[in-house]
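Following this line, the structures themselves.
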Structure I
Amino acid sequence: MTRPIVRRDVLKALGGAVLAAAVPGGFSSCARLRSKKLPNFVIIFADDLGYADVGCYGAKGFETPNLDEMAAQGVRFTDFYVPQAVCSASRVALLTGCYPNRVSLLHALMPWAENGISSDEETLAEVLKKKGYVCGIFGKWHLGHHREFLPLQHGFDEYFGLPYSNDMWPVGFDGRPVGPEESKARYPFPPLIEGNTKVSEIRTLADQDRLTTLYTGRAGRFIEKNKDRPFFLYVPHSMVHIPLGVSEKFRGKSNQGLYGDVIMELDWSVGEILKALEKAGLERTTLVVFASDNGPWLNFGNHAGSAGPLREGKGSEWEGGVRVPCIMRWPGRIKAGSVCSEPSATMDILPTFAAIAGAPLPEKKIDGFNLLPLLSGETGVSPRQELLYYYGTEFQAVRQGKWKLHVPHTYTSYEGLEPGRDGFPGPTEKRKTGYELYDLEKDIGERHNVIELFPDVAEHLMALAERAREELGDGERPGREVRPCGQIKKPLDDSGR
């Protein structure tokens with residue numbers, strides 16, 4: 001999005017968060033970085049992990065010592081976002097630096113979907129390959145399961161994992177295969193894919209238990225194999241998406257049941273990846289990012305996480321759905337123990353990595369911003385001046401500085417409803433909101449609508465909302481800057497059509 005011109009009086013009211021701990025530079029410029037050996041990049045992406053599901057974010061009932069140590073050695077973000085609180089949309093934003101609406105990849109792609117990420121979009125892997133990076137992904141892809149959409153066709157050199165969510169299978173919430181009359185019978189068993197080839201299937205809960213260990217082992221071997229060349233490693237875990245799976249080494253270890261056990265194993269996985277970097281002598285030459293794809297799936301009760309003080313969870317554009325934990329570590333480059341309260345998003349990772357590597361950005365317009373000056377301490381203000389909240393094609397909210405404006409929309413709510421237990425979901429409810437304005441510095445839980453107190457701020461944000469609709473659309477209203485997603489190539493018929 002283009003940066004808006006803000007009236008001085010409104011700008012004063014907008015205020016804004018600050019970098020809570022200064023980050024004096026281990027580097028002072030992109031040029032200095034490029035004069036040295038190219039650094040490595042690692043992204044560890046959890047699935048459905050809530051804002052309060054990491055120790056340093058307030059988790060209870062289990063421990064995350066490796067993630068807490070990673071935060072102690074780097075920077076913890078308090079206002080880090082995904083653009084939509086759902087799997088495929090969130091992941092395409094991370095890898096393209098674009099709002100999902102710009103690249104027309106929305107919701108969560110199903111096993112019978114005929115669309116996926118477009119070959120015309122340039123992924124983070126493709127950006128880094130221009131500088132000689134080797135790229136590997138081990139985990140959940142969810143940007144299309146047909147061959148033309150799989151990672152090896154989009155810049156990655158190695159791939160092992162599931163092409164979509166681990167609950168997309170013909171198995172009930174009790175772990176038993178469903179009958180032919182049940183709706184889930186339409187699903188195939190999720191394929192484990194190596195490169196472009198199916199090598200196995202996930203058929204039982206015991207198969208789910210192996211996933212975190214499998215992905216972690218492959219990640220470690222990738223680091224060892226490529227320690228003498230620059231690499232980008234992407235580990236999008238299947239957990240803690242239901243159905244939960246955990247290996248025997250962590251089963252029963254937490255005070256919060258199976259969900260806590262699964263997070264403890266995820267934390268172990270982070271530790272194993274960090275140890276592999278240290279063993280290879282790459283600890284100080286690797287930027288590691290940990291985040292989640294969206295907030296917790298709250299109606300699964302004790303098999304779901306916590307959004308802490310945030311409102312709602314997965315599937316909504318309230319803060320609990322889209323504000324996620326994020327930790328970045330780069331010893332000697334990012335000051336240890338930093339806390340950043342500036343707004344930033346997964347879309348900003350692509351331009352940040354590109355700036356560090358000295359790689360050109362994609363030719364097509366993206367929505368991410370380079371966070372390098374923020375990480376280096378050259379500035380205490382994020383280049384991200386605004387954040388748009390869409391769900392599917394519907395525009396629902398906009399944030400600038402400390403202010404967030406909701407426009408009228410229907411959303412999925414969990415509040416006041418009895419959640420499910422032990423892998424079974426509880427009910428959700430569709431509710432409506434009108435024009436509502438929140439001061440996120442004073443009201444992180446979005447409980448006190450102050451639109452009548454600050455009409456000028458609301459009016460300014462409504463203008464930003466209208467600009468967003470013009471560019472990216474809203475419901476049936478088309479956006480002038482929307483690009484098509486990929487569609488599977490079907491064979492021609494006898495007439496050549």
Structure II
Amino acid sequence: MISIKPFLFVLISVFTYTSNISSYFKSKKKPNVIVIFVDDLGYGDLGCYGSPTKTPYIDQLALEGSKFNNFYVPVPVCSASRAALLTGCYPARIGIPGVLFHKDTIGINTQEYTLAEMFRDKNYKTACIGKWHLGWQKSFLPLQHGFDYFFGLPYSNDMWPRSDIDGSPVKPNSYKTNLPELSLIRQNTAVETITSMDDQGELTRRYTEEALTFINQNSKKPFFLYLAHSMPHIPLGVTSDFNDKKQTLYANVVNEIDWSVEQITKQLQRLNLTDDTIIIFTSDNGPWLNYGNHAGSTGGLREGKGTCWEGGVKVPYIIKWPGKIPANYENNGLASTLDIMPSLINIINGKQPDLPIDGIDLSESWLNKNINSKREFIAYYNQKYKLEAVRKDHWKLILPHTYRSYNIVSGNDGNKGKRIPVSIRSAELYNLKTDPFESVNVSDFHPEMVKLLTNFANQTRQQFGDEIIKVNGSMVRPAGVHLGFSP
């Protein structure tokens with residue numbers, strides 16, 4: 001006779017744990033939330049993900065919380081990735097499918113309900129510190145989208161009229177000639193400019209100091225801190241405290257980001273806020289590999305930033321909430337940047353957006369090992385509404401498209417190496433459970449999965465469009481339009 005007692009024990013345990021989660025969500029006490037979003041950090045750049053670079057304080061987050069092994073961004077470039085994080089939407093849905101440049105006259109639309117607005121509606125104090133990159137004109141800046149405080153750059157730190165190697169002015173024939181000096185903005189006002197590599201090297205420290213001040217000033221009330229480091233996006237820079245000549249500049253930059261995490265966790269300890277604070281650490285996309293030793297590591301994954309192969313879209317993700325998130329746990333469920341907003345909405349009982357979003361509430365799988373991720377599918381767009389891949393569970397279908405491969409000699413020491421165009425002529429299927437490096441196309445052996453994923457791709461195209469096959473999406477909302485203000 002088969003005993004059902006073990007099964008009943010698990011069932012009762014899951015029910016009890018889930019009930020506890022629900023009661024916590026409905027309680028008056030709300031956790032502080034800190035999202036640390038770094039730029040161009042690869043899946044293989046942290047010690048806890050196998051890097052030889054020492055990152056003890058980020059690794060400690062993973063020991064005290066959960067490390068995700070299948071976490072993805074839906075678009076492998078800066079602006080789009082940030083749009084996904086702050087709205088829970090596929091960037092194609094909200095009109096920000098790629099990278100915004102200084103000449104662009106669009107940005108995040110005021111109709112979009114952001115993570116910051118959700119927290120502010122629950123009486124949180126909110127701050128964005130670091131890189132914004134969702135539009136540089138006043139109507140697009142953080143204070144107009146739910147943040148009480150902003151200090152940082154309006155876009156990427158390489159968008160300046162200077163060399164990314166030594167900070168000297170660019171030559172007249174450079175594409176950067178017409179770029180203005182890089183402004184540091186406080187609230188809505190440009191307060192100074194970044195004009196040298198020494199200035200670049202101070203960014204991580206200055207962002208961290210601003211973050212510590214914000215935490216200290218709001219220690220008696222719930223707060224949401226979005227700390228978006230400009231590094232390790234090129235040009236790389238560190239303070240003199242982290243200029244270790246025995247290792248690469250990139251490793252030094254990662255070490256200083258690790259130091260930043262240390263400062264934040266120690267500040268929480270000093271203020272007795274550790275147990276009441278959720279910390280999330282992740283990256284906006286994979287590494288910019290054609291910069292060689294100024295770029296990070298994918299941990300052996302195929303390709304990098306700007307491609308929808310694993311090296312471009314798979315990123316580290318760590319979440320810590322003492323006593324709530326399982327400690328020293330590796331979560332293998334499928335998850336995305338899209339899912340952060342709806343999950344946090346459930347945790348603090350926040351308002352649901354009025355307009356449709358694409359994220360899935362994964363809060364219960366965050367908090368309970370016995371509950372699997374609800375995310376089954378994900379679509380991977382590249383810039384300009386190009387659908388390049390789709391996934392179901394561990395099956396990934398690469399769709400026909402042309403991309404710029406890193407499979408060529410890279411640059412070094414800040415010099416940008418070349419990339420070569422490669423065309424995928426017909427769909428390729430990969431089993432990421434047995435082949436995480438996307439090396440063996442198994443489409444001929446699994447035609448039913450190719451068909452299923454092709455159907456999902458076609459549904460996605462109908463919603464959000466696809467420039468590759470010239471399909472306009474029916475669910476695309478417009479980006480915001482420039483109102484004529486320059487900070």
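Coordinate-derived values only; no laboratory data. It should be emphasised that the depicted structure is a prediction, and the values quoted were computed from it without experimental measurement. Cβ atoms are built from the backbone, for glycine too; each structure is taken alone.
Before moving on, here are some points about what is shown:
- Which of I, II yields 15.2 [mean count of other Cβ atoms within 10 Å over residues 176-183, calculated]: II
- Entry that produces 17.5 once mean count of other Cβ atoms within 10 Å over residues 280-287 is calculated, selected from I, II: I
- Source structure (of I, II) for distance in nm of label points 7 Å out along Cα→Cβ at positions 72 and 424, computed value 1.0: II
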